[in-house]
Structure P
Amino acid sequence: MNKEYMNAMEAAKKYNLILKVVTSVKSFDSYNSFFNIYDETEEPCRRIVVLTKNKELEEVYDENPTEKVDECKIIDGNIWIKDYSLLVNPNKIDLTDLLINKKLVEEII
């Protein structure tokens, strides 16, 4: 294994972070002409494996739901590790083999 990377589960334990699967949502504005207002609804997009400090985190806002998460990146203080379709059961996602860049972990702790 490359020295720059570590197992995401080990990083969670070592730095007291939480590795979890969350749902990404994108806000959509829709105009309701009857009431002459804009409604804002949130549509689920995909599942994202994140490393976070927030135990309560269940969903994240996804500005680019069509952009594949193939490299770890920090978004809103969380590290997005990998994405999956909404059709994938979150209990079936294997978190044991995911790698994360140590520098990214150090940025959020």
Structure Q
Amino acid sequence: MKIRLTFGEHTMTATLYDNASDRDFASLLPLELEIKDFGSNEKIAYLPRKLTVEGHGPFSDERPYDLCYYMPWGNLAMFYADYKHPGLVRLGRFDDGFEALHVPGEFPLRIERIQ
């Protein structure tokens, strides 16, 4: 499934993987959230509820522009630099527009399904 994330004048697209967490996330779309900087390598957005993590497992091939779910806090984590952290479920990867993640600040965020 492909999704579009829009904030400010920026639009990004991402492809979700097919797992239980992705399907649960997709069931919430469309979403109106807030996106903000966190640390020096990611932006985050809090979801209205926690997602299922059934069937998740650790992964070791973390890369910039992964779209993840952080289980302890129930937020999306959108990485634009190297990262490694326990407690993440990888939901997918950004396809394009991901340079917008480098724009500092806090913005209204819309996430919607595009296919």
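No lab work stands behind these numbers, since they all come straight from the coordinates. All values derive from a computational prediction rather than experimental measurement. Cβ atoms are built from the backbone, for glycine too; each structure is taken alone.
Structure values in brief
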quantity	calculated
Read-out relative contact order in percent (Cα under 8 Å, 6 or more apart), computed value 32, structure in P, Q	P
Source structure (of P, Q) for semi-axes √(5λ) of the Cα gyration tensor in Å, computed value 31, 14, 12	P
Ranking P, Q by distance in nm of label points 7 Å out along Cα→Cβ at positions 48 and 72, the structure that comes out highest	Q
Among P, Q, structure where distance in nm of label points 7 Å out along Cα→Cβ at positions 24 and 88 as derived comes to 1.2	P
